[in-house]
Each structure stands twice: as structure tokens, then as C-alpha cells.
1. Which of the displayed structures (I, II) returns the greatest value of FRET efficiency 1/(1 + (r/R0)^6) of positions 93 and 173 (r between Cβ atoms, R0 = 35 Å, to 0.05) on calculation?
2. -15000 is what came out when helix-only ellipticity at 222 nm (-39500 (n - 2.57) for each DSSP H run of 4 or more, over all residues; to 500) was calculated for one structure; which of I, II is it?
3. Given 17, 41, 30, 10, 1 as the derived value for P(r) over Cα pairs in 10 Å bins from 0, in percent, for residues 125-180 alone, which of the supplied structures I, II does it correspond to?
4. Looking at structures I, II, which one was FRET efficiency 1/(1 + (r/R0)^6) of positions 141 and 189 (r between Cβ atoms, R0 = 41 Å, to 0.05) calculated from, given that it came out as 0.95?
5. A value of 2.0 was computed for distance in nm of label points 7 Å out along Cα→Cβ at positions 45 and 101; which of I, II is the source structure?
Structure I
Amino acid sequence: MSAAGANSVSVIIPVKNGLPHFRDVCESLAKQDYDAPFEVICIDSGSTDGSEGIARDHGFRLERIDPTTFGHGRTRNYGASLSEAEYLAFLTHDAIPADSRWLAELLAPLRADERVAGVFSRHIAHVDADPFIAWELEAHFDGLRAFPVVEITDRAAYDADQGLRQVYHFYSDNASAMSRRVWQEHPYPDVQFAEDQIWAQTVVEAGYRKAFAPDSVVRHSHSFGPFETLQRSFDESRAFRKLFGYSLSPSLLHVLRSGKYLVSRDIGNAFAKGWWRSHPGKTISRFFESFTRPLGHYLGARESLPAWMTRFLSRDDWIREL
């Protein structure tokens, strides 16, 4: 049954082999305390692990697409096109609502102010995450509490300050919501990476507000090793160069300085908090990740690399070929 009417919501989830987390996502969604109709629409792009059955068992709407047609923005737009709800919420198959108030808290800024185009949730780590990533997520989202709602009021200052622009367009559609009205005006762009941040940049530059809902919480985290960190940083930096004109790491000297800072921060935390004893392997890994992260940013910021090197470095290209 579709959701429609005042304050109705469609929760749209792109899914591909989402287990084990997808089971917890579905169970949490089934327990949401929301005062208007809502539905869950799962867009599956070729799961073979039983994710489809989990969605059906919870009574959620399930739509299948060919894996070759998947796109981060394209698939979300397709899910939105299936909805008649006033609001559109988006989750990934591994972003678990932390409590029954996730949806209500997420929608609150949209319902309170029609000038808010989109809102995103706070992320905390999965229960089995290593302490480094849990601390990093907490620090990142705590910093965003200073910007609960952003709106461009001084365009000259916005244009002149890259750091300010990055804050204004930071957005995570791992757990987010927007109004149908705004989506119809500004659908997601069909790009390979950073569709959420391009969308956020578009709407704030169009005069809308963007909100952060710290009381709407999802468990969503990934812990990568040194090479995977290199790949993810490469993809991020390449996308930011192409889409926003940013250089996340302009020189090898910047790589060394960033690496030194990250080693000091992470290994300092490891000894101060005892993580080197509880997670010795991850402590060693974080030492190397401290350098592969800025190195990936440096390589991704280069305008021309051999095709073989780009294929080797891009994790997103590799995943898309699966």
C-alpha cells in the first residue's frame, strides 16, 4: 500500500546483498514511531543473499532493476518516482535506524520550515566497529552541530571560501530526507560519486536551507585497511576535483604533513585510550592508513593519470563492475 496525504513519507532503500545489516534496517523501520502514513520501497539491483526475502517478510514494497542500470542518483530518483508521499526519505541497506524516533526526528525540520530542502541524520558506528572509526564519526558529526541549518546569506563570502562551501554542501543520503516538491524541482544528478553533495550544493545555491538532525541517528560505518583507504580517498578526491573544482591534496608535501598529523592523532588516541592493547592490528593498520588517505587525495587531485592506474586505484569503478 502506498503512502499519501499530509506528512506522508516513502523511505527508499537501494539494496544489493545488504545482509547482515539489512535485516536490522528492516526490523528498525518496522518499529518507527511516526504520526503519519509511511511506506518502505526497496530497489534491489541483483541481490543473491536473501535480501529480497527479508524485505518481503516485512511487507515492504520491492522493485527489481537490472544491476547494469544502477546509479546512486538514478536509482534514488527511480524510487522517488514510485512514491506519492509528501516527503521522500533515503537509507542505504547498511544504515540502521538507531531507535524508533529516527524517522520522526529526521522529518521534523522539513515539517517545521518549508524553506528547508533537505535534512540528514547523525551517524554513529556499528556496534562491532573498531574504536578508531567510532571516535572519528563522533568527532565529525559533533562538529556539524554548529551548523544545524545553513542558508547562503552572503554569496560573495560563500564563493570566496572553499571551506565554507564544503560545510554548506556536506550531505549524506545514507540517511536523509527531502520534500517531494523540492525533488521534482531538483532531482538527484546522475553521477558516479557524491550525488548527495552535488544535490545539496544545488539546492543551497538555489536559495533553500539545508538541515542537520542530530537526534535522528543511524548506525552506519565502514572500517577499511590501508589499500581500501587509498582507493576510497582517490575516488573522493577525483570526484571533488571534477564536480567542485577542489584539490584535496595539492602536493606531496601536503601528503606528508597530513600523514604526520593523522599518525599523531590516531596513534596518540591508541595509547591514551588503550586501543593499542584492545585492537593491536587496527592500530598498526591506522598508522599506514594515515598516509594512504592523503596519498589517495593527492593522486585523485591529478588531472591526468594513466588509464591502468585509475582502474587500479578506483574502488568505485571496481564495485560497479561486480
Structure II
Amino acid sequence: MDPKIKYLVIRLSSIGDIVLTTPVVRCLKQQVDDAEVHFVTKEKFAGIVKANPYITKTFTLKEKLSDLLDELEKEQFDYIIDLHQNIRSNRIKSRLRIPAFSFNKLNYQKWLVVNFKVNKLPNQHIVDRYLGTLSVFDVKNDQKGLDFFIPENEQFNFQKLGGRFNDGYVAFVLAGTYYTKKLPSEKIIGICKNTDKPVLLLGGKKEQNVGDLVASEDIERIINLCGKTSLSESADLVKNARIVLTNDTGLMHIAAAYKKKILSFWGNTIPEFGMVPYLPDPVSKIMEIKNLKCRPCSKLGYEKCPKKHFRCMMEINIREVVSWIEKNF
């Protein structure tokens, strides 16, 4: 039997970023003979990785990087695919001393567009940039998009929903890492009040109060599930939605993995960073306020608008959103 060729893929965070690496894992496994793909990430994201059938073994970063390094050294990998490119991934590469192929984060180009609004970023999705690390192995993009796998015992129990939701619903994702990446509550309420479609609100505990406020507008038609479902359950709810409204967040990429019709809202970040929904349903649409001199104000986000007006989200047109819902539900 021919020995396996062992690849170690590194992506330490976050949910969305890990989902965006799935074409690398799948294409590597399916296109390279005898490839065995291992993955290293933070412990809190291990469940996402372990559910992926293309991955042989998952390694987790806990408190001490040295413990992880000892564990990885015993495995005798052949190659490293570094899709994180930071101090810790560089320490892994330095310790293992094997051929490594690293993703370029384009931090300088992002700094230019954030600080001087000079756009030198390539017109290329981050997935294609990730896949570029495999060019030496003659791995090609199979154009199948992203993957997300939900274990059977972690699916959502749809019997919890009323009969009104059996004929379809809107999944409205309120989550976002930073305030400036989230659609404001008044906009969410305005959208929900101007459509008659059933709506499920999804997010974490941070969005629970906003979800309660929105759901109070129509408790029969709007259900707040923020902070009440696991990631797998939320993914299952997205998977089974007619359409998905979402901020730039992890569930947006999960929705893209399921080829959903996605309406995404973009605040302080811009699509040019290369992280828009990847190969979703073709009717998907990006909503952003272009030509704002202050945008992008950060490559990540803030807990309040630096200019105090928050025009990038406050000027999102509710009528345009509702029109898209009515057309695509």
C-alpha cells in the first residue's frame, strides 16, 4: 500500500474563516492521490472541523502552544498549508521544519484602503486566494463552493416552530462580530414590519435583547431564536430557509455553503476585502452604501461608529430590502 501524504491545514479562527477554507480541504483530498488532510484550529471551533468528512484528524490550540507543537511533531507531516499566517502559525512552521505554503493576508493593501482609500486589492475572492496555496500540487477549483456539515444528532427540531413556518420562512441573521457590522435594530424592525413573511431571528446571546425587541412587533409571525440555538441548529435553520438576510458574519458563509438566496448587509467593511458570499444562489444581492468617504473605516470593525453618524448602515433602503424579499421568497 502506498503511504499517505499528510497535509496539515492551519486556520485558527473564526467560524466564517474556517467555512471559507473548506474548498481547500475538499479539493486537496479529492484531487491529490493518497492525500490525508489534518486540520489545526482553536478548541472552540473544533466541532465544525471534526464534522468534515474530508478531514482525517483535528488538532486544537488550547492554552499552551507548546503542547500543540509537541503533538504535531509526532505526526510527521509532509506539508503545511498555512491559511492563517500569524505568529502562532509561523511558530508551527518553524517547529515542524517541513515545506509550507502560506496564504498572503494582504494586510498592507487593506491598510491602504482603510487609511487612504487607495484600493490595491486584487479582484479575487479569499477562497480563490486560499486555493492558490495549492497550485504547486496542481489542485484546481472544482467550483462546488463551500461546505458545512451538520451531525444528525445536532439538527434543529422543527416541531418547535408553529405551523405558520411550515410553508417557508425568512432567516434573519442579526449576529456580527462588531457593532459597525450589524444592521441597526430600527432597520430590522422596519424590514420585518413591511413584509408579511414569517421571520426567524438568529444570532448569539449578544443579539438576544435586540431580537426580543424586534419579535415584540408581531409575536405570531416573528420568532426570536438569538442565543437559544447551537451553531449546528442555527445552520440547519439557515439551510431550510426560503431566503436569508444577514450581516457579514459566519452564518452568511454557512448560508452560501447551502446555496441559499442571500441578501447581505455591509457596513464598515467592504466586499472588496474578498469575503462576500461565495457561489450562493445567483439571485443573491449585496447591499451597501457606496461612495462614503469614511468607508471602510476598519478591516474588522468597531463598537461604535467613529464618525458618529453610522451612515453605512443607517442609509440602507428598507423598501429595497422588502422588494427583494417579496421577489425571491
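Bear in mind that the values in this text are calculations on the coordinates, not laboratory data. Quantities reported herein were computed from a predicted structural model and do not represent experimental measurements. Cβ atoms are built from the backbone, for glycine too; each structure is taken alone.
1. Working: I: 1.00; II: 0.50.
Of structures I, II, the maximum of FRET efficiency 1/(1 + (r/R0)^6) of positions 93 and 173 (r between Cβ atoms, R0 = 35 Å, to 0.05) occurs in I.
2. For helix-only ellipticity at 222 nm (-39500 (n - 2.57) for each DSSP H run of 4 or more, over all residues; to 500), the value -15000 is produced by structure I.
3. Among I, II, the structure yielding 17, 41, 30, 10, 1 for P(r) over Cα pairs in 10 Å bins from 0, in percent, for residues 125-180 alone is I.
4. Label of the source structure: I.
5. Details: I: 3.4; II: 2.0.
Answer for the origin of the read-out: II.
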